[in-house]
1. With mean count of other Cβ atoms within 10 Å over residues 260-267 as the yardstick, tell me which of P, Q scores highest.
2. For which of the structures P, Q does the calculation of distance in nm of label points 7 Å out along Cα→Cβ at positions 84 and 196 return 3.8?
3. Given a computed value of 55, 48, 41 for Cα extents along the principal axes in Å, which structure among P, Q does it belong to?
4. Tell me which of P, Q gives 2.3 when you compute distance in nm of label points 7 Å out along Cα→Cβ at positions 108 and 228.
5. State the single structure among P, Q that was used to calculate mean count of other Cβ atoms within 10 Å over residues 100-107, giving 13.9.
6. So if we calculate mean count of other Cβ atoms within 10 Å over residues 60-67 for every structure here (P, Q), which label has the highest result?
7. Taking 30 as the value of relative contact order in percent (Cα under 8 Å, 6 or more apart) derived from one of the structures shown (P, Q), identify that structure.
8. Given a value of -21500 for helix-only ellipticity at 222 nm (-39500 (n - 2.57) for each DSSP H run of 4 or more, over all residues; to 500), point me to the structure among P, Q it was derived from.
Structure P
Amino acid sequence: MHMADALISPAVGAAMYAASAATAGISIYRLRREDSLRPGLTSKRLPTMAVASALVFAGQMVNYSIPGTGSSGHLCGGLLLTALLGPWAGFLSMAAVLIIQCLFFADGGLLALGANLWNMAFYGCFAGYYLVYRPIMGSKRLRPAVKLTLASVLGCVLSLQLGAFSVVIETSLSGVTELPFEAFLALMQPIHLAIGAVEGLITAAVLVFVYNARPELLPDVQSSEGGPGRFSLRGTLAVLAIAALVTGGGLSLLASSSPDGLEWSLFGNSEGGYSENLGLNEDSYGIESPASKAAGGIQEKTAFLPDYGFSDGSAEALGTSVSGILGAAMVGALAGLVCLCGSLLRRRGAGRK
């Protein structure tokens, strides 16, 4: 669902930057407040934030096919991160993932980064969490594993539906005339329903593992429901870190080559024997502006592994593996740095009082 700059006007792009920046600012403030009320919380959350963010980055590299459509999808990860970290840290972790993807791997446009943050992070971290995941997890009638599965699937479906709808709204407001609203909406919503259902199952699998391994890592699991866990905290995080490296460095090589839900809606997959859908020309669709040209120029300079491969196109498999491992490490480091900086700012503020 990473939007390209051609899908968004400078005005809409600026508005979405403002909305996402405001959400990030509030998230940082709330994290500082939580740390002040519960000293030491940041130091405990920091390794989880780093490892979980790296896992989501790696997971996003593995596109899974949607049978019978010619399309594919990939993990977004907003709800997964929020289930582990809470909504504020979850949103900032998703921001770390998307910023690294945009700047260093040219995945998603720089002008559209604010929109991508909103579409892929806000809905999973807040709407899917507060409207679906948290209420279901508060139920006392269902077993924890059942609650985690149900909350994950329904939460991810809602998050993806809202994100897909936002893409349609943003392109419509941007005046992308090649995308008739009703036709674009009719393509985006059903395919992202399927993608969201698969993401929900993946999210549930990870969260059920964490519940069995170390239930204390799931804030919404009631203390009476979680036992001591099978692994230590360090051991659980080590398993997740290894999973991130294996996924980014190995499983990414098995990713489906079919277009993702957004690309499939725009261009179809006639080469694979499927519908053309809107049938746009990939080389000349959308809108162009001085802002998008400037953003593209910046991205060309910062993206040292564009499209998750070497810029000269050599050693494609090696380039993908390097991108997966290096990107996961970069995202983990950035997420951890954000968490650490919040704690340092809180301590400095407390020291001045």
Structure Q
Amino acid sequence: MLRLQRLVLTDFRGYAALTWRPAGRIAVLHGPNGSGKTNLLEAISLLVPGRGLRGAKTADLPRRGGSGAWAVAGRFATLAGETDIGTGSPPEGASDRRVFRLDGQTPRNQAEISARAAMVWLTPQMDRLFQEGLSGRRRFLDRLVWALEPAHAREIAAHDTAMQGRNRLLAEGRGDRAWLAGLEDSMARHAVAATASRVGMVNRLNGALAGKVSGAFPAARIDLACPIAARLTDRPALAVEDWLRAELEANRPRDARAGTTAVGAHRCDMVLTDAVSGTPAGLSSTGQQKSLLVGLILAHASQVTEARGFAPLLLLDEPAVHLDPDRRAALFEALVGLSAQTFLTGTDAETFAPLAGRAEVLVVGGGAVRMAGGG
């Protein structure tokens, strides 16, 4: 099974240097606000493709007062044996970009990282996931897909690279039709492939959730608000690619004026609904939204385990917030029953009392992690 065996931080956020070896399958990290709990989860989240659980800019990651360079390294037990994954500043020093290392080498692409490790997380910021813009929901959706299909990261990256090139040409007023057509062809191919993966994950997860109308967490249904996904329901992929290429070409004047691309994989939105009541998450209470997301994450972890033979790491930042006592207890019981290595944070150790004897409990503060009780 996938396990983080060692985490090493160098000049990352508030940590000058830290080596931590998680001992339990479930780790509870508690301490006051500002003690560095979320920083630890963020460091772990950066060991897979994406911008981590905070979505932070690379420039915000180095420790203040440090050298300006930073690094995060993790050793994992995987199905293929021990694997070292690292990320941080490039060798030439501080930069606004970050690099990856896989077993000491530069990976050919990010899909190689996703093939070794998968993670899914919940943060307090996600309590507003359905009141804010679609970009956060799309990133959440894509993390679910990456955990099931590692190649999805490559499709998204290729689509976005082609889109950025197209936007730049249009902004500069360079009407090279052949060049634009080539970029639009790349966008269309990768957008349809990425959307097909999203549709496949949604169908799989909805199938697993169908009929589950009891229990502490309400059954959820995911739908995609996406013209590409809608066309893939009754048209072959090649026909959808042709349609998207034509749309991109027709929209060049509009996109040049707006400075954005009106259609593509980046316009996909995720709609989450209570499967029993039919109430969209956006119209539900904060507590109900949190319950829907928790139930979705638990079901997804089971699906990844079934599909890939290992469960993703679960990073749950302040998961008890907005959950009533019964649902908190149900969450902890569910985590004990899963095979996923899980990291939870909170300010109050008493919140996690139901996990006593079943989780490693640690205190975070002062740039260190120590066993509760001073051990």
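1. P
2. Structure of origin is Q.
3. P
4. Only structure Q yields this read-out.
5. Derived from Q, not from the others.
6. Result for mean count of other Cβ atoms within 10 Å over residues 60-67 over P, Q: largest is P.
7. P
8. It was calculated from structure P.
Each reported figure results from applying straightforward, stated rules to the coordinates on display, with no laboratory input. Owing to the predicted nature of the structure, the values given are computational and were not obtained by experimental measurement. Cβ atoms are built from the backbone, for glycine too; each structure is taken alone.
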